[in-house]
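Below: a set of structures, written as C-alpha cells.
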Structure 1
Amino acid sequence: MRIRRRCPDPAAESALSGLPPVLRRVYAGRGVDHPDELRQELGALAPTDGLHGLEAAVGCLARAMIGDRRILVVGDFDADGASSCALALLALRGMGARHVDYLVPNRFEYGYGLSPEIVAEAARSAPDLLVTVDNGISSADGVAAAHAHGMEVLVTDHHLPPEHLPDARAIVNPNLPGDGFPSKHLAGVGVIFYVLAGLRQELQRQGWFADAAPPQLGTLLDLVALGTVADLVPLDHNNRILVEQGLRRIRAGRGRPGIIALLEVAGRDPSCCTATDLAFAAAPRLNAAGRLDDMAVGIECLLAGSPGEAAELAGRLDALNRERRSIESRMEEEAVAGVNALTDTLAEGGAPPGICVTDETWHQGVVGIVASRLKERFHRPVVAFAPVAAGELKGSARSVPGLHMRDVLERVATDHPGLIERFGGHAGAAGLTLRTDHFAAFREAFVAAVDAALPAEDRDGVHETDGPLRPGELTLELAHVLRDAGPWGQGFPEPSFDGCFRVQQARVVGQRHLKMRLQPEEGDTVVDAIAFRALDAGWDERLPSRIHAVYRLDVNRWQGRESLQLVVEAMATAASRE
C-alpha cells in the first residue's frame, strides 16, 4: 500500500485561520488559499456573459419561444444527460414555451449523440429547433442531417471538441478553443443551466414575462447538482456552488419529487443528503435506465410532479439497478479471471500497463462499470468491450491519475489509421467502437501507448491522504464538520486520513465487506469501522493484530441514533514497532 500525504501550503492554512485546524489543513491540501474560494452563495458563480456562444444560443431560443416554434431537446442516456434534459424542459416550460418536448437516443438502437438516425426519428415530430444537451459537439453529420430536414440546431455540450465543429446555429461549450469562461469543468447540465439563465435575462429584457415575475431557475438546482456529481466532473469552485445549492434544496425538502424518490428507494435520508448520496444512490439508479432499458424512464422520474408518480418510477429504476448489479457482478468475475490469467503469463509478473477485455456475452450497457471496477482493482487504465452488432464492439475506457485517456486513444488512432472506428471522451473516461477483428491489434496498440505515456511509478495505486488524526480528533463532531464542509467529489476529494490501529474485532458482513472495531495506536478509544468490498482485495476476518489504514470519518445513522464510523478505503499490515 503506497500512501502519499498531501503537503498543504502553510501560507494557505494561515489565510484560512478562522477555521478549525483539521479543516484548514484539508482545504489547503486541495489548493484553497483564500476564504473567497469557500463562498457558496449563487452570487459567487462565474457570470453568464463569459461563456462563448451564449449570446447566440440565447437569441436562438428567444426567437423560437417568441415565434411559438416547436423545440425538441435531444438528450443523452446517462445521468448528466437525463438531468440536463429534465432541466431544459422544466425551465423552458416554466418560462412560457408552449411546444417543447424531448428525445433521448436508445443506446442500443442509435448510439451516442445527435446522429443522422436520431435526427430522422426527431423529424417525425417536425420540430423547428433541436437543442442538444450533454452531446452534439462531435455531431457534424447529425447537424447536417437536421439542416436537410429544415431544422435549426443549438448545441450545448461540455465534451472536448473535435478539430472540425458542427455547423450549428450556435454552440455553447466552455472547452471550445479560445473560450474564456473560468470554469472549464461544467457538466452538460451546468452548460444548459447557464444558457437558460441567459435566456431568462433576455426574455425579461424583452418584456416577455409582462407583469408576472420570471421563474426562479434556482428551484431547479437539485437537477444541476445531480448531473454534475454523477458525471464526475472536477468540483472546481463554480461547480461546488452549483452542487451545494442543489443539496440545500434537497435537504430543505424542496427537491424534485423524482430525486427525493430515488434517494428514498436507496435507503438514503434526503434531509441530510450529501454529494456522496447523489453519486452512489441516486445516480446509479438513474443510469440503470440508460444502461439496460430506455433513459426516458429516468427522465420521466425527474420530471414527475407528484411524490406518488415519482415513487412508482423510482421503483422501476431501482429494479433495473438490481438487474444491472447482477449482470455487472458476473462480468466483473469473468474479467478479473481473464486479467489474472494474462498476468500469470507475463514474465515480469504484475498486470500489463493497460488492460483490454471483452467477451461475446457481455452487456454493452455495463462495460463502463466493469472498466471502473478493474481500474480500481488493478490500478491500470482499462478498456472493456461488448458486442453491439455483427462484427462491431463498443468499448468503455477508464483511466488512472497521470494518464489522459482521450489523448491515448488519439495516439492509437494516429499511429494506426482505421483501427478505431470512432471515439471521444475526457481525461478520465472515454468511449470507442472497433471492428471485432481489430480487437487484438487494438489491445496491442493500446498497451504500447499506455506504456509510453504512463510512468512506472504511476502504475501502482497511490492513496493520497490528509495525514494522521490524533486520537482525540476521532470524534462524531469532526465527522459532522467534514461532511458539512463539502461538497466533496471529483477533483475535490473527501478528506481521508491514515494511521495505525489495533484490531479488536473483525467480521464479514454482506458477503464482501468487513465490519471492524479498531483502537488507535496511541489512544484508548475503540471506534467502529467498515471496509467495503474488502474480500475482493484479499482481506477477511483473519486480520493481523495491527493495521495501517487509510480511512474517512463517517456519520453512521441507525434507528434514529448517530455514531462515528470509519470507512476504511485501504489497509496493510502495520510495520513492526521497534
Structure 2
Amino acid sequence: MKTAEDLRSALRAIDHRSYPAYKSLAGSWGFEKYVLNIEHIQGDPFAAPSQLSVTVGSRTAGFPANCWETLWNRAALEDYLLRRFAHQAGRFSRQAKGSGKSGVLAVTAPGQEVLERTDCEVRGGAVTLRFEVGFPANGRTINARELEKILFDFIPVCVEQGLRYANTPKGEVERVISLAEDQHFIRAELARLELAAFVADGSVLPRESGVSDRPMKGAVPFQSPESMTVTLDLPHRGSVRGMGIRRGITLIAGGGYHGKSTLLKALERGVYDHIAGDGREYVVTDNTAVKIRAEDGRKVTDTDISLFINHLPSGRDAKKFSTLDASGSTSQAANIAEALEAGSRVLLMDEDTSATNFMVRDELMQAVIARDQEPITPFLERALDLWQKAGVSLILVVGSCGEYFHVAGHVVQMDAYRARDITSQAKAVLEGRPVPALSAPGFHLPAGDRVVDLSGNSQVRKNYRGDGYRQERLKVKRFGKTAFSVGDRELDLRYVEQIVDGGQTQALAYMVRYARENLAGGPVEDVVAALRKLIGEKGLGAVCGGGVVPAGLTMPRAQEIFACFDRY
C-alpha cells in the first residue's frame, strides 16, 4: 500500500494541471492511524463531490467489544460515530477554497432515528466511515495545496476526535450503548407481556414543526392512565413506568387537535430506536407494525383483496386484483393484505387517512343500499376476526366513527395531549344501543402467492462498445425521500409512511436494480428473502452489486422492502 507521503508527492505533481488529473489519486493510502481510501473522484469541480472513506483498525479505534458485538449495540455505535464525525467535518467544510464544490467536507446528516447505514460500519471493532470531499480547483485547474489541507490537516482531526474511543467524552459511549440495550429490552418485553406498544411517562411526542422532527419545546409530557400503566425494569435506566397498549383492538379517540394523530405518529416511529434527547427514546412499538392508509392512484398487482372486496361489477378477480389506478377503498384493502403477507402483527390506522366507505357502512346506508349490492365488506366487520382468528392487533385513531367502540378492547381519549382510559365509559354508552354487524362470513388471510416480474423490458441493457457487447448498469436516481427511478421504471413511495430517511429510499432503489440484474423474479416473499439474505451475509452495500459502496444507503425494514416490490 502506498503511504501518506506518496499521496503528498502525487498531489504536488498534479498541482495546476487540468481537473481530470485528480483521477490519478484513486486508491488506498496508509496514514499513521488509518487508511484513507479515495474511492470515486468527481469529474468536475461543479459535479457531486468525490467519495472517500477512512478505515481505522480495531486497536486504534479502541472501542470495547460490548459496543459492537450485538446488532443493536453496533447500530447505536455506528450512529454515534457518524454524528461525531459529522460535527468535526462541519468545522472544516469550505475552509479550503476554490470554485464549485471545492472544499466541501460532509457526511450524511442522520435524523432522530438510529438506523443502519453504509456511511459508518463497525466490523470486528474496526471502523469504516464514508464521506464526501469537494476536490478544490481554480476554475477547472487543480488546486492541490487546498486539497492537501483537507487530506493532511482536516481529515486527521476528524478521525482523531470522531472515531477513537480514547477521545470521546467520558461515559458518553457507554450511555449510548446503555440506551440501545434498554430499547432492545423493551422491544423484547413487548412480546413477553403481550403488548403491541409501550409509551413511557415523560415522553415528549409533539414535534417542533411540520418540517422538523425534533421535540417541541414546552410540550406536555406524556402520562399514562393509571389503569393502563406498566412498569418495566430496564437493565440500565432501571424502573420505567408508561402506558402499555395491549394486543387486540385499541382506539385513540378525542376531539380535533388534542394529540390523537401525534400519539399515532410516535407509535409509527416506535418501530425504530431513537437517539437520547429525542423525547421518544422509550416509545417502542412491535417492530412489524405497519401504518395503513388509503392510497388513491397506486398501482396494485395480483393482490388478494377478497377479504374486503368481492363481486366487482366488472367481474374482475378480487383474489388476483390488479389496477394501475386504485381507488381509496381498493388501495387500503391492498395495503392491509400486503402488510399481512409481510408479517405485520400490528396495523396502525387513522380515520383521517382512511377511505370512509372502506371503514364502515352505517345503518341508514345499509337500509338504502342492500348488502348484496355492495362489493365492500367494511373493515369494521373484519377487525375483530383479524385479532381473534389471526392474532393481528389494531391501533386506530377515531374522531367520528363511533361504531368501532363495539369492537374495542381499550379506548384511550387524548384530551389536550393528556391520555385518559375511557373504555368503561364508552362501553356504558353502548348499552341498549343496536349492535352493528361485527363479523362477516368468509374470513381468510390473503393468499400470499404474488409474483414480481423482473423480465421483459426490465432486463439489463447490452450496448455495443466497439470490441463487443457489454452489460450496462441500470441508472439509479432518487427524488427526495419518496421516489426513485431504476433504468426505465419509476416508483412512488410517498405513502409508505414509515420510510423516515431518504437513505432508505436510496437503498430500496439499489435493491430493485440488484433484483432486476441478478434475480429471475418469482414470489415477492422469495425476492425479499433473497435480498435480506444477501445483506445479512455481506452488508447493505452488497445490493450495489460490486464496486464502490456508496455512502448514504440506509437499511429499511422488511415491511418497507415488501411495500417497494408490491408497488413495483
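For which of the structures 1, 2 does the calculation of mean count of other Cβ atoms within 10 Å over residues 59-66 return 19.0? The read-out was computed on structure 1. Supply the structure label, taken from 1, 2, corresponding to distance in nm of label points 7 Å out along Cα→Cβ at positions 27 and 267 with the calculated value 5.8. Among 1, 2, the structure yielding 5.8 for distance in nm of label points 7 Å out along Cα→Cβ at positions 27 and 267 is 2. When distance in nm of label points 7 Å out along Cα→Cβ at positions 339 and 523 is calculated for each of structures 1, 2, structure 1 gives the greatest result. Source structure of the calculated read-out (log10 I(q)/I(0) by the Debye sum over Cα atoms at q = 0.06, 0.08, 0.12 Å⁻¹, -0.36, -0.63, -1.22) within 1, 2: 2.
Identify the structure, out of 1, 2, from whose coordinates helix-only ellipticity at 222 nm (-39500 (n - 2.57) for each DSSP H run of 4 or more, over all residues; to 500) was calculated to give -9000. That value comes from structure 2.
Just so you know, all these numbers are worked out from the coordinates, no wet-lab data involved. Bear in mind the structure is a predicted one, so any value in this text is a computation, not a measurement. Cβ atoms are built from the backbone, for glycine too; each structure is taken alone.
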